[in-house]
Structure P
């Protein structure tokens, strides 16, 4: 094996090792940001609400997103219809992005995009 070819093989193996480690981390701490961005990408609007209002939404059948439990401190993130969110008095709209408002919120309600007609 030539020295140039041997060096290229070693570089390829190193890239494969890094890529496989990154892939395994998707379901662990490193993957939480990807999963949170994925949830936010499905939302047309985001609202910070009081704990009681978030608990009421869960009691009504809104499913809590698992990524919220992976964060520290844990967050309750749910999707709800825009009509339902409009009836929540404590709802305060925040930008749908990984910013301070979303990261500081303990109870977050997201509204999904409306399906195309």
Structure Q
């Protein structure tokens, strides 16, 4: 009876180790999936933000050039154009900083 008990104890220990290994592997897979989903979401947000920045810059520049071409008073449009590009430049650097921060935060050797 003692031999059977020891055999069953060894089997249960092996089952426990197998279960722990499976749990660790599942947690690692879940972490990988979450990081991939976050990366894809951030990638989409950055792409849309850059399209908006480029679009607004092009439209504002086009209106400014058109106003100068037809001889309109460009005082208001000129200051608006200047302010718009300052805002767009600031937002662009913010996006770049966010990208770098996310890359640094997601890097595996961030504790070193």
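Since every read-out is calculated from the coordinates, none of them should be taken as a lab result. Not measured: the values here are computed from a predicted model.
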Inset, instruction - Consider the structures P, Q: one of them gives 63, 12, 6 for semi-axes √(5λ) of the Cα gyration tensor in Å as calculated from the coordinates. Say which. - result: Q
Legend entry - Among P, Q, structure where helix-only ellipticity at 222 nm (-39500 (n - 2.57) for each DSSP H run of 4 or more, over all residues; to 500) as derived comes to -34000: Q
